[in-house]
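Each structure below is given as structure tokens.
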Structure P
């Protein structure tokens with residue numbers, strides 16, 4: 001499924017403006033709740049965008065002012081049993097892992113509620129910008145469940161084990177200021193400036209060498225799962241690989257010539 005300048009599906013909107021793609025969860029009447037169709041369309045969209053060399057940064061947000069994504073579709077959760085519940089969790093994990101490892105920076109623009117699966121979706125992104133009205137949490141314990149789309153694993157990696165367990169065990173919903181304090185979000189922005197600020201950040205990334213940007217993401221994601229010595233080897237390997245690229249030659253030449261570089265992604 002190709003992503004054109006403006007692609008509309010039933011559950012998503014996808015707009016491409018130059019080198020930045022904006023994906024919008026488009027179910028505002030149900031606070032952009034995540035159902036099977038949303039997962040299918042997210043998978044299709046991110047698969048296409050990951051393969052498109054013209055796309056350098058992806059913004060992800062929710063339609064309307066109330067929610068980024070208010071969690072999983074409770075009707076679908078209510079119908080699960082032991083087998084279908086595990087399958088549902090694995091499906092969500094697979095899609096969110098695709099987003100996390102697509103090789104391009106993904107900026108979550110959190111407008112309003114990001115609860116349960118919505119919070120897990122935001123955590124799968126590279127950066128998280130929150131509006132002043134954002135509310136985040138993992139309330140699955142209130143349903144007799146644990147987070148199933150990676151929340152028990154990404155949350156402690158972001159905020160530490162103690163802060164993560166407080167949110168997981170109480171189902172507490174926190175505001176943007178507390179989310180920033182514990183490291184769950186990276187920046188708070190006035191609601192009316194949320195997408196504009198995300199585009200400013202995206203433009204700053206687009207100005208950098210594309211292979212180097214991808215290399216930074218690869219080094220951090222791969223190395224964070226390793227001990228320091230093995231992680232250093234990963235970094236050195238990526239550094240060596242990039243040393244042989246046209247972009248490295250252009251970047252160093254442009255610096256010495258005191259001119260802006262012209263990246264080719266090669």
Structure Q
């Protein structure tokens with residue numbers, strides 16, 4: 001932003017993800033994790049369940065995983081397993097997520113964490129925990145065909161980019177395990193980057209509540225649109241998401257005479 005502004009004049013909108021103090025947006029840091037939980041709540045409500053009391057396992061405890069865990073915990077979910085690059089911890093009675101976040105933000109690894117009732121767990125074992133919601137929020141390609149055969153979650157919400165191999169998708173679909181794809185689930189971050197750009201252009205500053213309310217509205221609208229295709233055309237969630245996305249591009253191209 002500084003270098004561009006030296007050449008072209010003050011232009012904070014040229015990049016996003018800036019610190020709040022340097023023309024960034026409130027809520028940007030937490031946005032991806034918040035969006036993940038918005039989508040998860042919508043799905044669980046649709047199947048007659050609730051995030052409150054649901055069991056959740058989260059692979060990855062960086063920015064996205066931490067905020068997803070915090071928002072899930074705040075809404076009454078029981079986060080029973082989390083992990084980072086060193087491994088993870090589990091407690092069937094539910095982990096103390098605020099304590100874990102404070103622990104890892106002091107630059108310590110989850111494998112070093114100790115508390116009553118907490119046991120170690122590997123990243124691979126976390127993926128096969130018997131939970132209501134599995135949230136892969138770390139690396140791509142962690143759910144393979146073999147892993148998919150052992151997954152025991154009721155729904156997978158992809159917070160990472162491309163955590164599921166296509167062949168694993170097929171296995172999970174045959175087993176009746178729903179996958180909410182990354183193109184929908186982790187879109188909160190780029191959505192709030194758009195909000196940041198908008199605020200910069202208008203020289204405005206939205207409150208965190210305004211940002212979160214607008215984000216929830218957009219995530220819910222996107223979820224509802226995709227859910228409509230899933231139900232009306234009997235599609236998988238990933239296929240339905242691509243149909244919606246490509247449909248927007250195709251319609252825009254058609255209207256412009258491309």
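Taking distance in nm of label points 7 Å out along Cα→Cβ at positions 17 and 33 for each of P, Q, which is largest? Kindly include the intermediate steps, with their values, before the conclusion.
On the way: P: 3.1; Q: 1.7.
If we compare distance in nm of label points 7 Å out along Cα→Cβ at positions 17 and 33 over P, Q, the biggest value is for P.
For FRET efficiency 1/(1 + (r/R0)^6) of positions 113 and 241 (r between Cβ atoms, R0 = 41 Å, to 0.05), the calculated result is 0.50, so let me know which of P, Q that is.
Here the read-out was taken from P.
Given a value of 0.60 for FRET efficiency 1/(1 + (r/R0)^6) of positions 73 and 177 (r between Cβ atoms, R0 = 25 Å, to 0.05), calculated from one of P, Q, which structure does it belong to? Present the calculation step by step, with values, prior to reporting the outcome.
On the way: P: 0.30; Q: 0.60.
Only one of P, Q returns 0.60 for FRET efficiency 1/(1 + (r/R0)^6) of positions 73 and 177 (r between Cβ atoms, R0 = 25 Å, to 0.05), namely Q.
Assign the value 20, 18, 15, calculated as semi-axes √(5λ) of the Cα gyration tensor in Å, for residues 25-152 alone, to the correct structure from P, Q.
Value 20, 18, 15 for semi-axes √(5λ) of the Cα gyration tensor in Å, for residues 25-152 alone corresponds to Q out of P, Q.
Output the label of whichever structure in P, Q has the greatest value of relative contact order in percent (Cα under 8 Å, 6 or more apart).
By relative contact order in percent (Cα under 8 Å, 6 or more apart), the leading structure of P, Q is Q.
Only the coordinates and a few stated rules stand behind these numbers; no lab work does. Because the structure is a prediction, the values reported are computed rather than measured. Cβ atoms are built from the backbone, for glycine too; each structure is taken alone.
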